[in-house]
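Following are the structures in question.
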Structure 1
Amino acid sequence: MTDHILNMYSPANMKKIPFKIFRHALTVPAVKIVIFSAAITPRVISRFYAGMLGWLLSILPLPSNRIIKKHQQGVMANNGIQAAVANIYTSVLTGFFDFFYLSYRSDNAFRKIVKVEGSDNMGKALSHGRGVIAITAHYGPWELLPRAMKLLGFDIGVVGRALSQKGASDVLDKLRRKPGIHTVDRNAGVAPILRLLRNNIALGILIDQDTKGVQSEFADFLGRPALTPVAPAVLSRRLEVPVVTLHITRQKDKTYLLEIDEPLFFTKEDSVSDILTLLNERISQWILSAPEQWVWFHNRWRTQRK
């Protein structure tokens, strides 16, 4: 034990430790300050801050800006899409600021800002008693989706990835669970997912990223093959769990519209490839309708087909 401690505090390791400790020590307080600030700041001012930060991020030499530029020259150009870098960042920041703000507002205040169309579609899917796989994307203020669904009277769960900084991840998860949402770490295996589905819970899964460590297949996404997680398709066809696609879009009047689509029913006769293609087509249409509201700074087409 003594040798281990002495080695940990050797001169070579001491050069690395202070910055790492300092960074980790500041992350959680920083996240809490941002959440608190957004919670008490009027939305009109938060939107101004989001715009300023979005502009600042757009001019910095960030790896994410190189990714966006690559997408502008390839995917966007091929699809006739125009999306300013600053507006992409501003959209994501605005979504998170509104998530923090509304997390500390009443249900009535939330309903005034988040409108819903197609709630009967979710009810229809859940009426089969097998749960629902609710497919969405990192589009618009996606963090508002679970509470909006919960306020419709549906029992909701979300599958997500824990952040590398556990303290910050715990803070955000606590905020997500606040309305009574079940959260599942995607690295926890299939057992928690099956348990929620057996309890007839609608389980939200985002499938629009090239995610390491997740079983995926190539499927068309905005005209290019992109690795897409297969779990939703596999579970749906094996267990005959209905799939519902849904997304939330920022409107011109600064409210949000959540649109819930008709349920999809798959069987073992449907191929995983066909299901993934259909789901990616839905997401692609959302992006084409409001391209600046999608996270173009994620390297969606990072993995190339060999």
Structure 2
Amino acid sequence: MSHYSLEYPYVFLLLPLFWFCFKKCPAKTTSIYFPYIEVLIGKKSLKSRWLDIIKWIAIILVLLSLASPVKVTTYKDTKEEVRDIMLVIDSSKSMLERGFDADNPKKDKFSAVKEVVKSFINSRKHDRLGLITFASSAFIASPLTFDKKYLKDIIQKQKVGIVGSRTAIYDALLQALYSIEHSDAKSKIVILLTDGVDNMSETPFTDLAAILKKSDIKLYTIGIGDYKDLDVPKLKALANAARGKFYSATDKQALSKIYKEIDKTETSKVEGKIYKQYKYYYYFTLIIAIVLIMVYLYLKSVRGIAK
């Protein structure tokens, strides 16, 4: 945002002083008295009037230069705290079950989850996000990236059964921790989504809980589907160890609310500083004033135009 102003507008208070001086303090020059000179000269000539106009324009421009016209442009530098978020999504065979989306009962759970997760990605405009898909084993589908379109394309290409049919929750979480622990972001978050019980991991639950407790990573665990199919106590314990929270969703609408709640909870901190850029224009008016003064002196002295 820009605006124009004068740094020293009070300089124009000198204008009446100039007027008074020209009226009451005329320059003393050698003169010869001629009787009835007023009759001979008659009214002030047109050239003399133009001379006065030039003189006063020059004076006003000099005062304007002294007042320092300036263009002030204001910038707001917004610094936002970037968060690194690793999404860990279950792609075991149980994710093919239908009925999770009330609006489309024929849609399988995995497809419904992908839609909700992509919506969450859209909301994290300034954060880096990554993706780990797991079943019998875990793999990094996408490292942390700012490219939201790329990440959503990767999610869309994920399919159930790519890495087996069983569930290795603990191995997937350990992979997520390794992927994000060396990040220089102030906030590091892992969001796990599963619909079952760990039955394939090589990583012991107790070891993983101990690692989470020592790390600076926050963990949110989300169990979807039938509550009895989840190992809720362990999912809660893992979330508590990493200063996070456990959620449960029985349908797509509830899952969408959970991701929105996490989105609001993990709001990025914004710090703003205001900067002002000054561009001065006094030299433009000063140059014009100098030119007009030179014209005035030339017309008055060389051309001999009467005052």
Structure 3
Amino acid sequence: MFEIVFLGTSASAPSVHRGLSSLMVQHEEFRFLVDCGEGTQRQILRAGVGFKRLNQILLTHGHLDHILGLGGLVSTFLRWEVMDEIEIYGTQHTLDRVYDLIFGVVLRGYYGKPPVVLHEIEPGTFFETEGFTITAFPVDHRGSHSLGYRFEERSRRPFLPEKAEALNIPPGPWRRDLVNGKTVTLPDGRSIHPDQVLGESRKGTSLVVVGDTGRPDKLVDYVRDADALVIESTYTQAEADLAQRFDHITAAQASNLAKDAGVGQLYLTHLSRRYRERDVLDEAQEIFPAVNVARDFDHYKIMREND
């Protein structure tokens, strides 16, 4: 299961009710910030998620409404000494702008080992744990060398407690080792193989996060069969010409992408102040019913059906 907390859902400039682009993704003890628009640190405080372990930041691209919050966030982390190191991931194009902001302004005159580490990444899997992976993929948006991110749990074989009970396997380390794929020897001398208590392999939960884009047609394979897709919806079809001009997409285009890719749930963000939320939702639901228009501080749990 993944959890997402929307911290900022406005496009280009903040509004009274919406901050600039940022969201948090959590999987067990791991937490990631995706983009960091102006004011993100205040949004983190208002959301009540805290700064603890929030030291890995994934950037979709280097446009200012997605990175300006890094200056204040890093400055606060330094003053409060809440973490030893902040890791920021993105393309070289993105990191060049981040470098100017962080090292040219925030850390100017700073002595000692820099607390910020910039990781240049390219499309492909760049983060792995025993439980999940994060894969970056290319996204088209005004020559910004953008990336989208797919968070995906590894396939797993569920533990079947009824089979364990039938075999009189006592609670404790034996069951834990069987879940981890190890053959165990019980206190009574019997040897139990994992196949005796584990079910068929199940695909893990997947979450895809896309920032700004003007070419949803190029994303179908990258978001295919995701349990949830987070993507921009800056315009409605009434102003599709403006969407094309500024390399953004409409609510209808986002919904068509979700439909064509077999996505489970769609979350729309990066909303223009010119539209009512209801108008965006109505346009999207005509094509793809399983859609939410995200608001700041919305909190969702992403899991596969029947989990």
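Structure data summary
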read-out	value
Answer label among 1, 2, 3 for the case where helix-only ellipticity at 222 nm (-39500 (n - 2.57) for each DSSP H run of 4 or more, over all residues; to 500), calculated from the coordinates, equals -12500	2
Among 1, 2, 3, structure where semi-axes √(5λ) of the Cα gyration tensor in Å as derived comes to 84, 18, 15	2
Identity of the structure behind 12.8 (criterion: mean count of other Cβ atoms within 10 Å over residues 57-64, calculated), options 1, 2, 3	1
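Readers should treat all values here as calculations from the given coordinates under stated rules, not as data from a laboratory. Bear in mind that the values here come from a model prediction, so they are computed numbers and not experimental data. Cβ atoms are built from the backbone, for glycine too; each structure is taken alone.
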